[in-house]
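In C-alpha cells below, several structures.
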Structure I
Amino acid sequence: MTAADDTWQGAVFDSYAVLEYLEDGPGAAAVQSMLEKSTVISPVVVSWVNMGEVLYIVRRRRGADTADLVLAALDQLPIETVDAGRALSLGAARLKSRFPVSYADAFCAALSKLTGLPAVTGDPEFRALESEIDVVWL
C-alpha cells in the first residue's frame, strides 16, 4: 500500500512518520498525502506513547517552546490519538518481548495489530515486525 492507493483505509503513524512531516523530510509528501485522505472511517491514528516520543525528540532538538508549538500544530491535524490503555499496553508488551524493537515502536505495532491498519514508518526496527503487521515504508 502507498499513499497513492485507491484502497486507502487509514494508517497508524510511528513517530518517524510524524517527524518526517514536521521536519519536511524525504517522506513528508507521502505523510501529507495520507493526512489529506484521513477521515473518520479511514483515520490516521497515533498512540500517545508515539506522540510523546515525537515531543521529547523535538524538545531535545529545539527546546520546550518549540515542543509546545509542535503539540499545538499536531492538535490541528486530522490525527486520532489513542491512549495507552490495557489492550494496547498488553499488545505492546507481547511484541516487545518477542521482537528487538523499542518500547515506543512496540506501541505503534500493537496499535497497527489492533486496528488492522498498516504502520507508516521509515524506522528499520520495523523490519522485524513485518511478519506481524503491514508496514508502509517512507
Structure II
Amino acid sequence: MAESASQTTTIAAPPERVWAIATEFEKYPEWAKDIKNVVIHERDEQGRATEVEYRASALGRSTHYTLGYDYSQAPNVLKWRMLRGDIMRTIDGAYNFTPVANGTEVRYDLAIELVVPLPGFVKRRAEVRILNTVRELKERAEG
C-alpha cells in the first residue's frame, strides 16, 4: 500500500517564478539536496520535459527512478507518476500552485510505495526528507 504525504506552504514569489523553478528539472541538483543527477529523456512539442530520470540519495543509498510529467492543468498543477524505479513500486504526486496576495501557495502531494516494506520510524524519516523538497523550492524561489 502506498504511503501518502502532503504539505502546503506560501512562497514569497510569483506563481510564474515558482512554476519555472519546479519545471527546470536539470537544475534540481543545485537546490534539491537529495537529487544527485537528472537526465531528460523526452520532451513534448512545447519543449517541456515529459520523461525525467533521477538519481537520488534515499535512506543511505542511491536510487534511480523515472517520472512522467503531466502538464494538462499547467500552470496551476504539475502532476507526475513513476514510469520506472529500482526501490519503488509507485511515485505519484503533484504540485498545486495558487496565487495569493503575498506570492504563491504551493501544495505538494506525494504517494510512494516501496518494493520492500520499511519500519514506521524509517518511513517517517524518509517522509520528512521528501517533504524538505517544498522547503528547498521555497528557498530557491525566494532567494
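Structure above, values below:
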item	result
Computed 22.9 for mean count of other Cβ atoms within 10 Å over residues 44-51 - originating structure among I, II	I
Identity of the structure behind -16000 (criterion: helix-only ellipticity at 222 nm (-39500 (n - 2.57) for each DSSP H run of 4 or more, over all residues; to 500), calculated), options I, II	I
Test item: FRET efficiency 1/(1 + (r/R0)^6) of positions 12 and 52 (r between Cβ atoms, R0 = 25 Å, to 0.05) calculated as 0.40, pick one of I, II	II
Highest-scoring label, criterion being volume of the Cα convex hull per residue in Å³, for residues 20-67 alone, among I, II	I
Identity of the structure behind 2.5 (criterion: distance in nm of label points 7 Å out along Cα→Cβ at positions 28 and 100, calculated), options I, II	II
Origin of the value 21, 19, 14, where semi-axes √(5λ) of the Cα gyration tensor in Å was derived from one of I, II	I
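Readers should treat all values here as calculations from the given coordinates under stated rules, not as data from a laboratory. Keep in mind that this is a model prediction, so the values were computed, not measured. Cβ atoms are built from the backbone, for glycine too; each structure is taken alone.
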